[in-house]
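Following this line, the structures themselves.
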Structure 1
Amino acid sequence: MTAFSLDPEQTAWCAELRALADERLRPLAEKGEPGRVNRPLVEALGELGLLDRLFAGEGPGGSAAARSPAPPATSGALGLCLLRESLAYACTEAETALALQGLGAHPVAAYGSARQREQWLAPARAGRAVAAFALSEPGAGSDAAALALSAVPDGASSWRLTGEKCWISNAPEADFYTVFARTTPGAGARGVTAFLVPADRAGLTGTPLDMLSPHPIGALAFDGVTVTGDDMLGEPDRGFRVAMTTLNRFRPSVGAFAVGMAGAALDATLAHTAGRDAFGGKLKDLQAVAHQVAEMATRTEAARLMVHAAAAAYDRGEPDIARRAAMAKLIATETAQYVVDAAVQLHGARALQRGHLLEHLYREVRAPRIYEGASEVQRTIIAKELYAAQPAPHPAPHEEPSA
């Protein structure tokens, strides 16, 4: 198997996932309330074993050595991408619920103690506890190293968290949060520590935010919330590594989410343009329409290949994961925006009607270009990694002054 083709087992699994999402998960999603955690849907993801796949092969520290060197065809980062793409194609709500569980609980799987893993990871994998990843703040969104939530020492091995988090998916309804706080002022990325904070911890409150995206997003306020060494994930002042390891794992799969939406929009467009009567023929017979569909398909396939390649590189433990993950997220999310927008245009007014697939996708597709690192941040990461890989320039040879 290469990153550029799927074997029969993977292809069959993707088809099975699409059918499962359509038959078992979509009915639960349709019963949910926009902007609220759909707990029956999360529990179904656990019962079906899909949440377990988010953490398969992950060990303490999140290192490549903790993963199998030759993961099975449907596991690892590539398996995660296939899972997210397939669910997104058939039911974006199920995909998002699954992804948010992974984002919030992955730091516990990779860096948590045995006690933390038993108390919180086990119920999260079963869908009985809802997780959230609390990194962004009102003044530190894309610039995660600038976060200001303070962790002030309170004794030998405890701290008090004071400040705010904002735009946190699953907040304020999550059962526990992976929270990143500043333990060393003025140290930038090197002074951040990750903590596991239960939602019922005294001093922690939350407020839902009314956002364009249909999944739950909220703000959190920390008023002297006590955390101890037992709540820490990883090492003191090394929380930025916890955050980046998590984001690098999930960034290619954010691209897979986008590719799944693009694929759904493309297939809807193919069906519509092939059956729609217009100007004495079918809509697809118009060259402008046919060329537009061809462009949509080409961009979608290119994005899919880059997502698969980045995920396969992650599974192999290659050194350039940050660059490849950023490239995959960038191209896939920008492509999905283009494809869904073009699909709406080719469908006309019907695609703007509330409840239409494309109306739903149009609301869903915008956010991934911002969260887990906006497109501009991805370009910055890519450029930084490219220049870092360049050899040091040789000094110019000394030139004798002319006579």
Structure 2
Amino acid sequence: MSELHAIEEAAAHVSGICFKTGPPERVGVELEWTVHHAASPGAPLTIDDLRDALGPYAPETLGNPDPVPLPGGGAVTVEPGGQVELSSAPARDLESLYQQVSAGRALIDERLARAGLVLGGNGLDPHRPPRRLVHTPRYGAMQRLFDRRGEHGRIMMCSTAGLQVCLDAGRPEELARRWAAVHEFGPPLLAAFATSRFRAGRDTGWASGRMGAWLNMEPGLTRPVPVTRKPAETWAQYVLAAPLLCLRSDDGDWDAPPDLTFAGWIRSGLPRPPTLDDLDYHLGALFPPVRPRGYLEVRYLDAQPGDEWIAPAAVLTALLDDAVIDEARDLAAPARDRWVEAAREGLACPAIGTAATGLLDLACRNLDRTGLPAHLRDRVADIAGRRLAAHSERETHA
């Protein structure tokens, strides 16, 4: 296994694998949901509940050595607090993705229903306090690291549910523009599609309590990546400056030395020299709002109820079209980098509300560019309109 002894070697590896350029042709999603007893949503969940309900589709972390793929090639995983995640296979267009995900979701719904369980529709568990169900060396190390800063990391691990939209990075000449755009769209779209104000029966005071937890847990792992004209170089710097989430070992104790960055590990070579495999693992332990994984993984959206995930996915796809992207960036500009205001105030922040209204209107006028059929374009427009109307109604009665 190749050991790393030079910062430059690690930076070159990161830059080479995290932005795979080419025509933007594919799209995917990862959908997370909290899981509840249908008759008593606040009742505790157990690993046995999930394992028995998911059956052959249960992941390896629940003791199933050979999980069966979902229809269309997607997979099921389970997060530390028992949240179920559907990871789609890459699709050639949004319509194919919608069909694939709908089939996978229907299968999960059916299996859970037989066990008296249902999927939630919010970005935070509105009923229960955080409680870890999945016990692995990685999750144990994560919890101990996050607990040093308070409750936010445990909330993130055990009570949050997100929607991740995965988009091709684009051609080399488009990369910097698309990378900047998905960041600039973040605060307005986060606010427009926020679903996580309540947690464990209480108002968090945040429009997106899920993003509030992410922003407060461990900045070195979750802060936005700076937007520059050289995304690969900037990402490599971010990666090497980030603290280790965990350090794998054979004895089951994966706690990393406090405040040890990956660059610091290379320089010291302690407790052993890092390898390329360690670096690849470290890449998967970083959680900025947008993460490059060969494609662009947009991570700032709350989980959506039912099939409403298609709305933010379609909005992003429409706004990134070559004919639309520059106008969209201009509309988003007043809200640029206002992640905290977006998460806390949502659309009530004037700059963010104005940007979100402009972006959703622009996207809905260009949904024909997404390849969605008419009935799904109408569905997306209806969802977007309801999100903006709900905000306007709250403002009127405030």
Structure 3
Amino acid sequence: MDNDLIRKYAHLIVKTGLNLQPKQMLVITSPIECAPFTRLVSQVAYEAGARDVVIQWKDELFSKIRFLHAPEEVFEEFPAWQKEFYLSYVHQGAAFLSISASDPELMKDVNPDRMTKAQKASSTALKDYRERLMSNKNVWCVVSIPTAAWAMKVFPHLSEEKSIEKLWEVILKTVRVDTQNPDTSWQEHKANLKTRLDFLNSSALKSLHYKNSLGTDLRINLPDNYTWLGGSEYTPDGLEFIANLPTEEVFTLPEKTGVNGIVVSSMPLNYNGNLIEQFSLTFKDGRIIDFSAQKGFETLKNIIETDEGSHYLGEVALVPFDSPISNSKILFFNTLFDENASCHLAIGKAYPVCLENGANLTPKELEQAGVNDSLVHVDFMIGTSDLDIIGFTVDEEEVPIFKDGNFAFRI
């Protein structure tokens, strides 16, 4: 691969994604397979004036060994030192970078109950940390680079070397690093997203009605004082950052008890190394009352049954079918990319920042405003080429939002 492009990518992550400030701490969570790139990012961060860089290495092959052989009770525990690790840095105002590059089916032989227990223990212990990030009190960014197992899943007909090379090429294109000036390209992209946000936020919508030929027929009410976000996000101090590289979505939150109907997935969902395929969810008064899956039913069941909030939705996101990642016709088996190729929803916790002044409200005030809370936030894709979405105002006036998979309004 072109080392200059890879270095440009590292600079984009540090300067645009994280907008790292002089003397700021940076915490990186990275698979060990991504070590060379992670070290490059750390070097770029130091060059940008980082006070220090701390790396939390993840080894998914060891994780599989542990899930298969460790005694059951260890998955209900979370080390106190790990909790303190994240809390100490989050309260120092650190920036957080996560590199997402897992093997989509590594954990298919693991009992999903064990993984659910581990996920719940982790989410419970790190609740304060997660809430600070989801309220944008710290800058954070999620990115990806190829690993051999992931690349071979995406491009199974290529050799390992060629599949990695191809995935690098695609990733660098999706984050606009292949353009002459990535910073300029991102400024233009953010401006385009803002045009969509301005239309949606000025339309005073009270609900959205989704329909397509897969069987989706879903009505989602929106809470009072919601706002659509996308592209740039901001800390309470006004520091701009981009939480996902790439990003093509605009998103908001649903009213917790205002979701009714059925929604059908349009892509497989990779959740902790397990694939969930061809699944549907049925809602009544916001709550999931029925669900099905052709593959990965137990994994889906465990997500939904994590806690009370995981029976409800926390995010509504719009992505046109005619968008760069979707037009690549590549199924990535990685939510960071697949969610930016498709309209999607999320099971579980809502982003408080999608409510005016939401980041400053107490949990009780958020609950009263119809904002869902949960230990999980799991995006799943529902967009298709024939998806229609009609918005409704308080007076039930119809506002076309999507027609045949794309925005029905011009930007």
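The numbers here are math on the coordinates, done by the rules we state, and not lab data. The structure displayed is predicted, hence computed values, not measured ones. Cβ atoms are built from the backbone, for glycine too; each structure is taken alone.
Computed values, structure above
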read-out	value
Entry that produces -15500 once helix-only ellipticity at 222 nm (-39500 (n - 2.57) for each DSSP H run of 4 or more, over all residues; to 500) is calculated, selected from 1, 2, 3	1
Which entry (1, 2, 3) yields the derived value -0.59, -1.20, -1.40 for log10 I(q)/I(0) by the Debye sum over Cα atoms at q = 0.14, 0.20, 0.22 Å⁻¹, for residues 95-222 alone	1
Which of 1, 2, 3 leads on distance in nm of label points 7 Å out along Cα→Cβ at positions 7 and 231, largest value	1
